1. Matching task: 2.8 is the computed value of distance in nm of label points 7 Å out along Cα→Cβ at positions 97 and 137. Pick the structure from I, II.
2. Can you spot which of I, II the value 18.5 was calculated from, given it is mean count of other Cβ atoms within 10 Å over residues 161-168?
3. Work out the source of 32 here, i.e. which of I, II gives that when relative contact order in percent (Cα under 8 Å, 6 or more apart) is computed.
4. When you work out distance in nm of label points 7 Å out along Cα→Cβ at positions 33 and 113 for each of the structures I, II, which one comes out largest?
5. Kindly point out which one of I, II the value 0.97 was derived from, the read-out being Rg/Rh (Cα atoms, Kirkwood Rh).
6. One of I, II was used to compute FRET efficiency 1/(1 + (r/R0)^6) of positions 121 and 177 (r between Cβ atoms, R0 = 25 Å, to 0.05), and the result was 0.60. Which label is that?
7. Determine which structure produced the value -30500 for helix-only ellipticity at 222 nm (-39500 (n - 2.57) for each DSSP H run of 4 or more, over all residues; to 500), calculated from the coordinates; the candidates are I, II.
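Read-outs throughout are calculated quantities, based only on the coordinates presented, and are distinct from any laboratory measurement. None of these values were measured; they are calculated from a predicted model. Cβ atoms are built from the backbone, for glycine too; each structure is taken alone.
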Structure I
Amino acid sequence: MMASTPLLNSIDSEAPLLMLRNIEKFYGRVQALNFAQLELHKGGRVAVIGANASGKSTLLRLLAGITRQTHGTVTRSDYMSRLRIVYIPQSGGINPDLTVAENLLSMTKLYECAWHSSVTDNRFVKLFELEAFLDIPVRNLSGGYQKLASIAIALSLEPQALFLDEPLSGIDNKHSAQVLDVIDKLAGEIDLLVTTDHSSDSILRCNQHITLQSGQIQ
């Protein structure tokens, strides 16, 4: 049976947003995660670093609430439970059969965003120079532009907790710099940012680094 997910008192401003204890995660007989503890706090800009199959994506999904631990406890504060959480998988996570504009409109409707500007006036569409791709099905875009579109859509959802799985993979240097700059400027609007990568060389500007090896925090 899965462990429960208790809440921390939101009055305690020093309490972590997320507190993980004695975590194990299995896929069948394969152990993806195995560590004793981890705490994430408000204002955290967290980089999860590790090689392929180190457990990065599994940890990100666990933190975002996409998957559950097999053993152990994940404790979320009241404050964390009220945040607008946006998660972008490594694949991008948007519908490949819809156009960029259709994805943007459907996702903002799903998240009940207060965003009302036209698609062409969307600031992230402009920042990432996506205007020419709005009416193109996502599957017809290059891998880099698919990732850019997914990031633009995610940021349009006004996230308060943002989880990004290898956000810069497949994106050229010019657009990688734009993504870094945009998210850095949004830092004050996002209570928790967690991102993954293979090394710290291209990671978003972070104040907490977690290194994973074979599912264990080093």
Structure II
Amino acid sequence: MEKLRLFRRTKNLEHEIDEFLSKLSESAILFKLAIKAYLREGCGEDFDSKLTEVNALESTADVLRRRIETELYTHTLIPESRGDVLGLIENLDDLLNYFEGALWAFHIEQPDISAEFKSGFKKLTSMVVAAVDSLVLAARAFFHSPLAVNDYNHKVMLYEKEADKISTKLKSQIFASDMDLAQKMHLRDFVEHIDNVANWAEDVADRLAIYAIKRMA
């Protein structure tokens, strides 16, 4: 299995990619905690602190992404896989942007989520974060043991499908309620803000599956 390792000559690049993936994993955890905090007390101190941490992680990840890109090009490393690695890192970076963007939307628009919908929002957030966690594991496997990528990707797909079921049910409940149409549409947008994270995770997993097949060819 050692021969399948993508980086055999540069520990620094390997470390930076591992760190980048860790930032994504940490952001997923903070995103889940931030949504729970919002559902509990709105834009309170707990939510704001989590948003600040996600902002900081996104900025750090951007710096790491640029370092990774520079190192891959300036040292002409793994030319046969360089494009795939860059594409993967950029697509994973988009997930960080989704996390940050969704939390800023909560902070700015402060949707009024009644008690009857809070459980659905919690379940949706948990499923979305589970999809991202599995994607991070798939990405780590790509660099060290590409044969395992499919196992983790399978979980990404399962979590994404469950997220779709939960979001569909939640939106149906919202539009069946007695709220006015504007409020229904507002809450629907926030269901989609969260669900879109899982949708993008599935898209990245699809691309990652192709990258892994190319590595093993």
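1. Details: I: 0.9; II: 2.8.
Structure II accounts for this read-out.
2. Working: I: 24.6; II: 18.5.
Clearly, the read-out refers to II.
3. Numbers: I: 32; II: 26.
That value comes from structure I.
4. On the way: I: 2.7; II: 1.7.
Structure I comes out on top.
5. Values: I: 0.97; II: 1.03.
It traces back to I.
6. The value was obtained from structure I.
7. Working: I: -7500; II: -30500.
The structure behind it is II.
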